[in-house]
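Only the coordinates and a few stated rules stand behind these numbers; no lab work does. Treat the numbers as computed from the prediction; the structure is a model and nothing was measured. Cβ atoms are built from the backbone, for glycine too; each structure is taken alone.
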Structure I
Amino acid sequence: MDNLLDLIEKRFGERPDIEAPAEGKETIRKLLDHRVIRRFAEKPVEPGLLRLLSAAALASPTKSDLQQGDILIVADAAKRARIAALLPDQPWIAGAPALVLFLGNNRRQRQIAEWRGKPFPNDHLDAFFNAAVDGAIVMATFIVAAEAAGLGCCPISTIRNHAAAVSDWCGLPDHVFPVAGLGLGWPADPGHMSARLPLSARVHLDRFDETGIEAGVDAYDRRRHGIFPYRQQRDEARFGHAEFYGWSEDKARQYATPERADFGAYVRARGFRLD
């Protein structure tokens, strides 16, 4: 149990008074010790292993048994290179031994309605949202399975910056869209544990509570800076150089610039209504 508490303290900056369950300690330990990996050994990930991980991921929970999270393994080297070229700020993608896309698929539900001669009155925002959540759950479960097998992973949300191009290259039809990508392979180093906001900021009891949230974020900024400070400040030409540059300053600067503002238009172009 001490090892689990040590990991919680390292990750969240607090040591809660909790007891570990009798079973599952090793799985919980691995989740607490999760690392993002961007440097990989020059060793391929076998197709059979990717298939096995896909099976484990697709055994995950799914809204109303609709099964709207799909997996697309990008095996073609030329296609992988084209996708990597879209993301020059993440050069590690080109060197990842495997690239997987996680999709939201609301098309199948519409096909089923047509095949069975039933109406489809649920053409609104929830149709998109359900498929997106299913795709995210599949990705999260895939990561757990991959890390259990000894692989390292790094999600690629920036796939959505180029959703139309990726959809065209991968033949995604209407009502199917990329949720995120995932680069994975055998780790070349242990990776880095990212410090997280304290549990008190993100775990709520009975009702949402943000008492002391500003002070909590400030304390987190300083704890994280002491562990792993940012190497450079974002957009100094616009915002200047901050004497202290923590997580909240970085994220405020990141979202002070429009990002992925065309994604709604892309989603509508794929046939979704977002009413």
Structure II
Amino acid sequence: MEYRLLDTGNCRKLEQAGKYRLIRPALNAFWTPTLKQAEWDQADGVFERNSSGGGNWEWKNKVPDSWLIRWGGFDLTVKPTNFGHLGFFAEQYANWEWFRKVIPMITGEVKTLNLFAYSGVGSMAMAEAGARVTHLDAARGMIEWGRDNQRINACVPDTIRWIADDVQKFVRREIKRGNKYNGIALDPPTFGRGSKGQLWKIEQHLGQLLLDCRKLKDDSKPFFIVLSCHSPGFSPLVLERMVRDVFGNGESYTGEMTVPEGEQRCLPAGNFVRFSQGFKEKVCLLDNI
């Protein structure tokens, strides 16, 4: 039932997702695979991208529409999509663990906001750590997927508010309502559409979104923001500079998100910055996880 990254190479990755073995693109895996071809030949399904940005699954064996796996401390529903996704981003596991460590360090009620929140795993990690979470994604299907994930994890309390909306519009309405948060997570796409077709381009809109997020910061308590993305040009140092430009002085830790591959290797899969202010403890000491 566990998820494992078995091997990578030739711009592909071989994954064990519970009972089923899958091959998906890994466009930065320019090296040679470690395992023999016979291991790759055992895959139940292979996803191939097309020029339109989607792709197709080729199934060698019968696979159900959905099944359960365990990753990052949660049971998760896997559903292979037409975009080659499975319903979770394995590289985010270290950020989930960081939420579990940092949120209990904030006294009193802790409110967090998870933007571009996908199928809810980050929100569940925040809620498990004691936060009241606002989970926001433009796709209603993702909201239902997230609710399903919460239902199958008894460790997650019912403290998540699930909202399908355009991120930029929702944040501006929260500013007008005077709502404040102690932590914000963002994993913006390079390009996307809001719930009513609103355009999102990360190079045009991320800066303003961070400025708006600053207006949601609860200045009376410690605060954190975790910004991650997979967009070309947005390196760890770029993300850190953008966050510091808006939020000012604080502790930060940057790096590449990775997925463990065996005991000694890992697959790079995007970049992140974790930024915090007002903690008595050195939150940066929790980053090497």
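The value -12500 for helix-only ellipticity at 222 nm (-39500 (n - 2.57) for each DSSP H run of 4 or more, over all residues; to 500) was derived from one model only; which of I, II is it? Intermediate values should be presented prior to the final figure.
Details: I: -12500; II: -7000.
Checking each candidate, the match is I.
Ranked by Kirkwood radius over Cα pairs in Å, for residues 167-214 alone, structures I, II are led by I, which has the greatest value.
Assign the value 58, 52, 48, calculated as Cα extents along the principal axes in Å, to the correct structure from I, II. It would help to have the intermediate numbers written out before the result.
Numbers: I: 58, 52, 48; II: 58, 39, 38.
The structure behind it is I.
So if we calculate FRET efficiency 1/(1 + (r/R0)^6) of positions 175 and 207 (r between Cβ atoms, R0 = 25 Å, to 0.05) for every structure here (I, II), which label has the highest result? When FRET efficiency 1/(1 + (r/R0)^6) of positions 175 and 207 (r between Cβ atoms, R0 = 25 Å, to 0.05) is calculated for I, II, structure II comes out on top. For distance in nm of label points 7 Å out along Cα→Cβ at positions 119 and 151, the highest value in the series I, II is held by structure I.
Assuming 0.40 is FRET efficiency 1/(1 + (r/R0)^6) of positions 95 and 223 (r between Cβ atoms, R0 = 30 Å, to 0.05) as calculated from a single structure, say which of I, II it is.
Values: I: 0.40; II: 1.00.
Label of the source structure: I.
Assign the value 2.0, calculated as distance in nm of label points 7 Å out along Cα→Cβ at positions 63 and 111, to the correct structure from I, II. It would help to have the intermediate numbers written out before the result.
Numbers: I: 2.0; II: 4.1.
Structure of origin is I.
Comparing relative contact order in percent (Cα under 8 Å, 6 or more apart) across structures I, II, the highest figure is found for I.
Out of I, II, choose the structure whose coordinates give FRET efficiency 1/(1 + (r/R0)^6) of positions 39 and 247 (r between Cβ atoms, R0 = 35 Å, to 0.05) equal to 0.95 when calculated.
Working: I: 0.95; II: 0.15.
Here the read-out was taken from I.
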